[in-house]
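Asks: For reference, the structures are reproduced in the following blocks.
Nothing in this text is a laboratory measurement; each read-out follows from the coordinates by a stated rule. Bear in mind the structure is a predicted one, so any value in this text is a computation, not a measurement. Cβ atoms are built from the backbone, for glycine too; each structure is taken alone.
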Structure P
């Protein structure tokens, strides 16, 4: 019987959020188990109010001593089961050093790390949506292979902060649109001038446009605001993560690149136009009732990392403002 389980997901915010359907099935299958999730710093916030999780631990990114201390703490907790949803060498090593008897993980590249698991899930990484990919580990736990939609529970405090922002900016709930113009990699980002033109088009239709992002996105903010002919409101660098999610419940539409906020918006029920470039939306699109991915379907596998060499014909530049407006209209 599983009573103390560790789930490992050492990726980014969107990736962690996409584990929540797995965590929901895990909780239903083992309602009395203690569920701990190990994540990278800055990503665990999306699990803060998740009812299926007892504790979130963060693995230090740097410093040998802090990392060794973390490994020792994980081993001391005596997990009887570890499920590694990361599909990476480091996470496989962590799974092994916990000393758990049952260690379930993925190894789609057929690397040596497969020997560190007690049960290796046989699944093709790009053959299905990542939520369904995670679900492939459930039969090893004796659970049904369910998928589902991510959840992002919010607190009363999160909603109060969002309400204060809406009131202070005098935003009309039915007439404002949220735009997230940033991405982790430059070649996954729609050009700033397109976002500026999109904002102008919505302004002419009577919508308020609000830019959101992290403090690292200031340069994109400056470029968009300099190009745009109409006024925009920018909250870039001025919202906490869950406050941003609560704001998403109060806007009419979210438009953004393939990044964490896109998944957050869908998880809280906000309509989403998702702009995809090198990533395949069949694998990575947000799951929700009102999601419109736009993708040109180019084969980007050869140059996805560390750079893109298509120049003016790169996938994101092939997405036009009119295309985005058309999908937005369908949701509006």
Structure Q
């Protein structure tokens, strides 16, 4: 049965100043781009929001700009369908286009935005249910309860962060541009996230993700995803990777989403890499991913399976990129 939306006030500011004034007047308001995440959560009673602020009218919010240094500035309001087909992303930044194409189905991609995908709520088998189902289980630590059913002895929420774009952008060295009451600032995209499923974004009060900056990139990149249903599902594991030429070989960056409460940037990878990749190097990458991701029982698929899947995706993706780099 479809649940009715609760009553709320809708605002559509046309400047960051107007947005700031709205937030001061309605501090409990929630912002959104395409609404593909927040609207279902409103229907399920997962969001208490007397007002919603739609960001589509902000100037430049959906712009893609080629920067003088060869990098890109991607407005947070860019639609995923546009990112999936953007010709600027056909070269070294291809991981982002592949990740955008992997999100849900065409109707979702036509509405969903870059910023929304990066700031989406975390997900869990015990959280993303109807209100009556959650009430029958005493709710949970993330909302209205005091126990994380995934890890009952723990003190924090273990819901998983399932953005497809985040691992691709982190592998490409992206930075987040944030705007708030204190002005604008740029941080590494990975620093936008905290390891807490109930409070996973490191945004200050009244702060908003307005753009993502990609540095110039001369290598190859890609994205791989594992999900139950190919056309609609969030990643049970999603892997972004990038190979960049450096002195003596190639530098590798790998990031994983869908397993933890924040995207995981894999550390300790061999560098520089020589092509073709030796079997021992592939095995080292596999072990690094398995050791550093910590999937929990937050989906219908077992934690161990998701760990192995993340490692297998990373191994397959890095091998593909190595072949492309060698051919180029």
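Asks: Kindly point out which one of P, Q the value 20.0 was derived from, the read-out being mean count of other Cβ atoms within 10 Å over residues 78-85.
Replies: Among P, Q, the structure yielding 20.0 for mean count of other Cβ atoms within 10 Å over residues 78-85 is Q.
Asks: Hey, distance in nm of label points 7 Å out along Cα→Cβ at positions 14 and 54 derived from one of P, Q reads 1.5; which structure?
Replies: Derived from the structure labelled Q.
Asks: One of P, Q was used to compute distance in nm of label points 7 Å out along Cα→Cβ at positions 6 and 38, and the result was 0.4. Which label is that?
Replies: Derived from the structure labelled P.
Asks: 20.7, 63 is what came out when Rg and Dmax of the Cα atoms in Å was calculated for one structure; which of P, Q is it?
Replies: Value 20.7, 63 for Rg and Dmax of the Cα atoms in Å corresponds to P out of P, Q.
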